[in-house]
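Multiple structures are listed underneath, in structure tokens.
Quick note: the coordinates plus some simple rules give every number you see, no bench work behind them. Note that the structure is predicted; figures quoted are calculated from it, not measured. Cβ atoms are built from the backbone, for glycine too; each structure is taken alone.
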Structure 1
Amino acid sequence: MKAIEKFPNLVTMFFARAGEKGDTPFLWRKVDGQWRSLSWNAVAAQVASLAAALKAQGLRAGDPIMLVSENRPEFCIADLAIMAAGGVTVPTYTTNTTRDHQHILTDSGARGVIVSTAKLAATMMPAVLRSQAAFVIGMEPVRGVQGQVACHLWRDLIAAHPADVAACAAAQTARREDLACIIYTSGTGGAPRGVMQHHGAILANVEGAGGLVAEDFGWGDEVFLSFLPLSHAYEHSGGQFLPMILGGQIYYAEGLEKLAANIEEVRPTIMVVVPRLFEVLRARVMKAIEKQGRLPAFLLQQALRIGAKERDGKSSILDLPMKALLERTIKPKVRGRFGGRMKALVSGGAPLNPDVGLFFDALGLTLLQGYGQTEAGPVISCNRPRAGIAMDTVGPPLDGVEVKIADDGEILVRGELVMHGYWRNPVESERVLQGGWLHTGDIGEIDAHGRIRITDRKKDLIVNDKGDNVSPQKVEGMLTLQPEIGQAMVHGDRRPHLVGLIVPDADWTREWAAAHGVAVQGIAANADYMAALRAAVDRVNTDLSVIEKVRRLTLADEPFTVENSEMTPSMKIRRHVIRARYQDRLDALYKN
């Protein structure tokens, strides 16, 4: 088994891998319907050229550079080039508004900006003109602006600074404790804060995760499909630098709408995903199987039944014939939808409902739930086959990570992965970093096998009028497993009981409307439609305690999305935004 080496910084790690891999493919994108690759050597040459160009723009050691781009090869090249030139990358979301960009530019003090497209530049440029940024580099042509900001085209800068890969690699002096990037947390409330991630924080993450891959699955020619935002710490470390340390290949997905097709084409071995995607894929797989008739639906039920028994340690020899039948029928078809060579789907960014995990595990896909925070590189722990996968846990800590539970139940973390603080925010830094321990704000416990179990987020706990604590995430996760419900938020702080704000599933709504001969428009006024949704909530209530039951419901006007600011880019709902919009409607549910 190959060992995961330790490197002094991220750029040296990249150049070491490029030296080993040479002209083999590294980064892939689709052009004119065909997947085309850039080799490790080609990427190294562009990194060296762009690093020289940044220095020519006056970049000094420690200068922040903002990076605004969707997932594409140039994101990786720009990220490495900024660090190779001695700068600090400040990746930002493509969904940011001008106001968001203004906050990050001002707070970070970014010296310049690298942006991918004219469309993204149009939102960003007004903020740049009101900032201290001295230059903008466009991966594609962007419209220049009159004034003090110099605009450059990526390909022109690359051409003007011929690559000297050996010299660039030799010039790397950054240490593991030096700042690599400032990642602004999207947050479920308040203004984003800049998390200072040092080289060692990310390296510790990918060394630990890489060791997990090598030890539990065997380290081979790994293929990753990147689709979560690279501006998010989870994809930045897990979807970019983990493939890098493994010497793997990265394919950049064409978008969420083409993700299923891309998975079948690319046939990835490892994917980094968020729970919301699993919930969507689960619903699609179930619907596709049920449409095939009674036999496939029966086989699905049997797979889930046997999976549940195995999870509870109640395997039976009587199930062996059915297991053999499942291995020849339904399981290969489901695995085929994921490319056929998937080693593991790694879920993080938000809590995963255990029933969703069981669903995929029962159908023959290895799903590993992880846990982390931007402030911790971001990966703290991950389920692994060697430790025994328990779907209601997030696994044991990665190697080199210490975890303990405080007296009030809060999860505390210590190790090289922990940030050095929030950028220019000593008050918040001191609040979350105490005695060398990161106070995560999550509530949890550690089981007898050393696996972490998250019970809730401190600030997300609902405390009813009797002082009982309720986990909203648990209830919401159960609601969204119902085919009728696409999204949900429960409400009830300092109230006698919970109520629910529901986004009905769009496909189910269309099918229900067609079956009942009514129009989708205005369907919320249909009593039978609302009764069907109420029945879905009642099914969930049968499995909930008295204080967790959702007594009444109302419908949202539209789905919770990143675009309407009701979800973070990592697909967590922004409770304070949703409550502000629907407060009157929620309050009305408590009136007779």
Structure 2
Amino acid sequence: MRIPNSSTPSPRRCRLIAGSTLLPLVFAVSLSAQVVIVPATPQVGSSNPVSAEPLVSRPESKPCIVPLLKEQQFEGFTPVVMNYIPPAKCAGPWAKVVFTADFTVTAGRQFDRTASFYLGHASIYYGTTAEPRSALSPSWHVERDVTDLSAILKIAETGEANIGNEVDSTYTGIIYANAALEFYPASWKSPAPVVPDVVVPVNGTGGDAGTVNSGQQITQVLNLPANTEKVFLDVISQSQSSDEFWYLCVPNDQTGNLESCGNTAFRETEITIDGNPAGVAPVYPWIYTGGIDPYLWEPITGVQTLNFKPYRVDLTPFAGILADGEPHTVGIGVYNADSYFLVTGNVLAYTDKGRKHTSGGIISNTLTLNPTPTVNENLVTDANGTTTGTVAVGSKRKFEIKGYVDTSHGRVETTVEQAVDFLNTQTVDVNPNIGPDDQDVVQTTTVDSVTTTRTGYLTEKTTQHFSYPLNLNYVFVYNPDGSYTQTVTSSQKDIARESKAINGYEFFKKKSDEEVNSADVLQFSSSFSLTAAGIGNSSASYTSKDSEGRCYSRSLTAANQKLTSVTDGKACKDHDDRW
């Protein structure tokens, strides 16, 4: 969850972290509020949270639906227990399993909150909630494909829904939720996919997301089956507290001059096996609905804000080691975490059905335990305390991990090659006492990955590209009449490409592009009271295509907290074949 700053922060710290302080205080709360189900298509004129991201595609078969929560109230910090029993009429195998949830927050004042759902301690959903206002009770819907977690869904499980939500005379918004699992039986039209045989959660000591600062890890001892042949890790690292705006952090020697968090603006998730480097995952710069200016995200939210996507790390080169019958420890940490990150993950293991025991080992590993970021400061602080100039932090990693497993179908050699690049450049004009306050951020995160699997004469190659651009400009001006003006513009993207080839013949490719652009202006009185709602506009687009003919596109526009247009399918009709 987001922790309110209990101390008395400087005005700039208050503006960046306590976005909820901009919202009017309302004491009256209707305790009879329930979950409001939103229409499947976003509604023009609505202020409900909305995203251009697609829902999960479904098979044609009729699902069995297992409720997990119904009209559940979240008020306080005790996780809600969920008791899950597999559907008797849909015993599996399943063509697809989909987690769905609907949320409503009562009108009033409330922070955005972290929302996490677990079964058998395995993460089945992770995201954040929307902030309400005195005249807005937001409702929204989320979905996640959890077919790869089928192994834990075959038996009865105890789970928990964790939405820590402080409710008192100040923070009055109460969160309500419904949640369910939809099981789609396999058929000849929609056969059951090959799914992991074992799912091992990696969380904190309480079975939920674990807290990490720099140099810390959450760990899990693995005792995988002796016939393991493929292993992956799905991981989420969520910034919290002073790290919430980590992309605005600066070198430690400039935290006072720039009124910002420390450890620079570089963060990276590190994965180890038995203390040795095993993989890395980029950290997406999520911005929550209370972040920087709550009106920026009403109604169009930032990229993935309400529904985080885990990043998948291929640990298959280590499969031979993890199948040796000995316990092994997987660790997850966040490099440079200031205070603090929450981390959760699921290890997904596939077994060899034709052999009771596999064996293997690591051939080579050039990944180092820690990155070596470079920091360039070009800053000047004048006699009035105004700091101007640029500060940049960058990191470049290029590594190869190669391992093998001897299986029933021969020796399988897996090579993971990755180039992970990061660059954050900030241009600043900041005076912590008299203003102005101008901070411009241009950040790029890219991952280029090639995974090559060789079995005899057969070579399969998967090529992936991920990019997370962020452009953010924050200006806070002290006006001559004693009032203040805050102007914020933000652009987020999530770009993904993937192709697959066998013996050099490409047989599949897909791409997706998501973009959210937001701008808003706020006016404050001399006592730092908001004098009017934000005057802004925003847009979002999502397009996905693959070589098998599937295509989805949606574009949204909004102005002054209302959705103004919804356009579906246009990018698919344009027949853009560029990859």
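Summary table
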{"read-out": "Label whose coordinates, when helix-only ellipticity at 222 nm (-39500 (n - 2.57) for each DSSP H run of 4 or more, over all residues; to 500) is calculated, return -11500 (choices 1, 2)", "value": "1"}
{"read-out": "Given 0.20 for FRET efficiency 1/(1 + (r/R0)^6) of positions 211 and 515 (r between Cβ atoms, R0 = 41 Å, to 0.05), calculated: source structure among 1, 2", "value": "1"}
{"read-out": "Read-out FRET efficiency 1/(1 + (r/R0)^6) of positions 43 and 275 (r between Cβ atoms, R0 = 30 Å, to 0.05), computed value 0.40, structure in 1, 2", "value": "1"}
